[in-house]
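Throughout, read-outs are computed from the coordinates displayed, never taken from laboratory work. Everything quoted here is computed from the prediction, not taken from an experiment. Cβ atoms are built from the backbone, for glycine too; each structure is taken alone.
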Structure I
Amino acid sequence: MTRKIAVVGATPEAFIQLSLLVMNRRYDGKEKFGDDEFTLIHDPDKVYPYMLSGIGVAFQEVLEREIFFTKRWLDKYCDGVDSCGYKYVGWGNRRDKNFMVSGCSNTFDIEKFRQHFLEDGGKIFGKNVSIIQQKIDSFSVTDDKCLINNNEYDYVIDCTEKNPLGWEMDYMQPSVTFTNSAIMIEIPEKGNWNYTIEYAAKYGHIVGLPLRDSQRWIYLYDNNIAHELDVVEDFKEVFPNFKFDETVNGGQRTFFYEEHSWIPKISNYVIHPDNKRYMRNGAALINIEPASPGTSAESTYFVAEQICRYLYNDNARDREVHDHMLQLNYGSYIIQTLQSFLCFTYQYGSRHDTEFWNRLKEQATEYLNSPVFAHPGVFAGNKFLDKIISDSFTEEDFRIAHHAQNASGELILPYSWMNNANMFYEYSIGLGAPYAHLLSTLGETDPPEPFGTIGYDCI
């Protein structure tokens with residue numbers, strides 16, 4: 001039985017999804033589903049022409065399992081650069097040094113990447129795989145098929161970055177409003193750093209991405225608070241040696257900016273509850289804070305894997321149970337991991353006493369203090385945010401709880417992302433949490449430059 005499955009949106013998330021489909025066809029489904037046909041559809045109107053953040057290591061690891069794909073290839077043909085960590089500039093309570101947090105990712109030119117795969121047409125993935133560019137003018141789903149431009153598919157996995165293919169109202173708002181707009185500029189100079197910069201600006205934060213021959217800077221903000229022109233003016237202050245939309249004059253170089261907005265949203269489901277032929281992943285599933293570290297590739301991988309398990313399970317009852325558990329795990333991830341992690345990074349505001357930062361500081365703190373988050377050392381519902389580590393619940397207690405949570409899989413610590421104890425330490429110390437002095441380290445790992453200055457040298 002040959003099934004036709006479409007993955008829509010030539011995004012990094014879509015390539016993760018396609019790679020896992022190919023893997024499952026080769027191994028799990030070779031007996032019954034070994035002839036499945038996959039089509040990745042690239043509609044330029046459905047994706048952004050540039051990346052908003054670096055891509056986690058899961059992206060490369062998944063692709064290189066199924067195709068010849070190396071970091072050297074990415075560097076040579078797509079201007080790729082290794083990005084080792086995230087540097088926060090001007091965030092939090094501290095007023096002495098910027099800080100770094102660990103993490104490995106890649107930054108590259110997404111348009112060059114797409115072009116290489118479009119030219120290949122999917123042949124590198126093996127039989128029955130095609131990658132095409134096609135403007136999507138129509139989409140519909142019935143009980144027995146999906147139609148894209150009148151072409152029939154059995155299943156469609158929506159990985160678009162902009163508007164989803166269908167059911168645009170099937171979303172909920174995030175508990176906290178972060179950003180909803182971005183201005184992107186490209187500076188024609190090599191990025192002379194090897195990490196992602198998170199720079200606290202007046203009206204939001206600026207993400208700095210290095211490329212082999214250029215730099216990408218994305219200013220993320222809330223357009224309900226700041227006007228585009230105000231953001232551009234702040235951008236000019238950060239980069240005073242460059243002019244916007246002007247001719248070269250007096251030795252100053254010109255660069256142009258692109259602006260786009262989105263509605264922050266969280267899908268109500270991964271697999272449509274009434275029509276199981278339509279599924280979501282990537283930004284079509286979750287679009288809260290597109291440039292946030294540690295939330296994209298790994299969550300995409302989990303969802304993509306679960307979609308594959310659903311598609312390659314031939315037992316109707318088992319599929320139903322799997323769909324139910326996927327929905328429960330998805331809901332838990334939204335609350336316990338994604339939103340709590342983002343709120344943790346925003347809870348102490350920044351060096352700027354502005355409406356954006358004051359609002360987020362208030363909303364993030366309120367969210368993190370919600371009774372939904374249990375704590376092993378206090379009664380549920382007590383406000384423990386500034387006492388996660390204290391005289392009564394010590395660092396050693398945290399370590400014991402951390403190991404118990406990892407071993408049991410049960411939620412013991414307040415936020416599930418605390419499974420990564422080093423991440424918790426880095427953010428707590430870097431942001432200047434009131435209990436940071438109770439955390440033991442071998443020494444400071446802060447960058448050498450003063451608080452709030454961009455700088456590039458981290459050693």
Structure II
Amino acid sequence: MQVKEAKIVTSSGGEGLTVGVIGSGIAGAFAAHFARQALGERAHLVVWERDSHVGGRVRALQVVGERVEAGASLIHSSNRYLSAAVDELQLHRSSPSEPGDGSGRAYGCWNGTSFDFISPSSAGEEAAFLMRRYGESLLKVQELVKSALDRLVRIYDVQARGEAFETPRELHMRLGLYDMAQQDGYSFFRDHGVSDQFVLEMSDGIARGNYSQAGQMNAWATMVSLIGGGFAGGSLFSIVEGNARLPEGLLSRSGARVFTGTAVNRVAARTTADGSPGYTVTTAGGERCECDAVVIAAPLEMAGVGFEGVALAPESGVRRPYQTVHVTFVSGRANPAYFGLQPGQPVPGLILTRELPEIPLVGMGARRGADGQETIYKLFSREALDDALLDAMFTRRAETVRLVWQAYPVLNPAPVWPPFRLAPGLYYVNAMESAVSTMETEAIAARNVVNLLLREIQ
């Protein structure tokens with residue numbers, strides 16, 4: 001599937017349709033997948049990936065010889081496109097593992113010196129605990145989150161009918177989610193009578209763990225975080241073989257020619273023999289590919305793609321700031337004293353944090369190692385965690401692995417978003433990330449641009 005050195009590629013001509021895809025992450029893999037499904041053998045698919053491997057932000061690292069997911073780690077059971085792809089590729093599902101430090105299922109909200117609460121370790125006691133703590137606000141939140149999810153899942157029937165949207169605004173308006181995306185989470189919850197206690201402890205804690213952002217981000221992204229937190233029911237899973245197997249498998253089944261280690265630096269307009277629009281894609285190495293349509297499946301803020309002779313749609317030049325995320329994996333033992341606990345008291349397997357500047361973490365989770373003895377901790381932060389700080393957090397560190405990246409946009413409400421359709425035959429999957437950033441919503445955006453393509457070629 002993967003080709004290290006790209007050669008000159010030309011469109012096939014005849015009855016075929018050459019579709020170029022820039023980026024091989026979830027967005028690009030699903031774009032190729034849906035294009036193959038829609039166009040069959042008529043499609044000639046070419047995918048370029050600037051990194052040496054496919055997968056984009058679906059990343060895994062090795063810690064004490066074990067594979068750990070660094071980004072895009074969990075899938076919600078309501079994610080129909082991802083779930084269908086997992087089944088189609090005959091991959092296997094795994095529930096999140098419990099930590100091996102004696103904390104069981106317990107989680108807590110840490111304020112920088114002590115825990116505001118620690119949940120019961122029993123699933124059966126958790127619901128009663130949350131109801132006692134948050135009362136009516138808990139019921140309101142569950143209703144709000146369920147309503148948001150119900151609106152989102154309408155998209156599957158909409159897309160199955162072939163509907164397509166030129167902008168994320170149109171898509172969100174169609175689903176009744178646009179107003180939510182234009183309001184910050186704090187004001188949204190206030191308007192719906194949700195207590196500050198719930199927002200500052202639970203909602204902020206979950207949002208910080210998901211996006212390294214809190215209630216200032218748009219309410220729709222906040223709802224998506226809470227869907228992942230279980231407030232609309234359902235369950236979470238990862239892929240036993242590794243989440244990267246998903247884009248790898250989709251690209252392989254699509255039959256696309258995949259060029260890794262190949263950055264695209266220019267997309268230039270051209271006119272085909274029959275007078276229809278087309279594009280010449282040029283790589284950094286000077287290779288060219290003549291395409292009938294091009295799908296950009298990587299954030300334009302980081303893709304380094306320029307346009308030549310292309311009459312871009314209004315707002316195509318909108319650029320978004322991205323959130324820098326530091327991910328630190330530690331194999332070892334957490335220090336109860338650092339978190340304000342008594343000696344020997346287990347540190348919760350999931351730590352939520354308040355939105356306070358003095359707190360170095362935005363979130364921390366733990367999982368049991370394959371040997372059943374070691375615990376692997378995954379820490380998220382906005383700044384690097386130095387060794388001195390980690391030595392205070394942990395009584396023992398067998399191995400420490402660090403990663404820093406710009407994982408998702410800053411998701412504050414924004415009145416202007418880039419479009420899905422940049423020009424005739426030129427599409428942008430990652431426009432969806434202006435509102436929310438998940439694997440499933442990127443798959444939804446990929447299906448949308450393929451529907452746009454079908455509309456334009458018919």
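Computing distance in nm of label points 7 Å out along Cα→Cβ at positions 67 and 235 for each of I, II, which one ends up highest?
I
For which of I, II does relative contact order in percent (Cα under 8 Å, 6 or more apart), calculated from the coordinates, equal 27?
II
Given a computed value of 36, 29, 20 for semi-axes √(5λ) of the Cα gyration tensor in Å, which structure among I, II does it belong to?
Answer by label: I.
Please compute distance in nm of label points 7 Å out along Cα→Cβ at positions 59 and 419 for structures I, II and give me the label with the greatest value.
Between I, II, the highest calculated value is found for II.
Where does the value 4.4 come from, among I, II, when distance in nm of label points 7 Å out along Cα→Cβ at positions 131 and 443 is the thing being computed?
I
So log10 I(q)/I(0) by the Debye sum over Cα atoms at q = 0.15, 0.21 Å⁻¹, for residues 75-122 alone, computed for just one structure, reads -0.58, -0.77; which one of I, II is that?
Answer by label: I.
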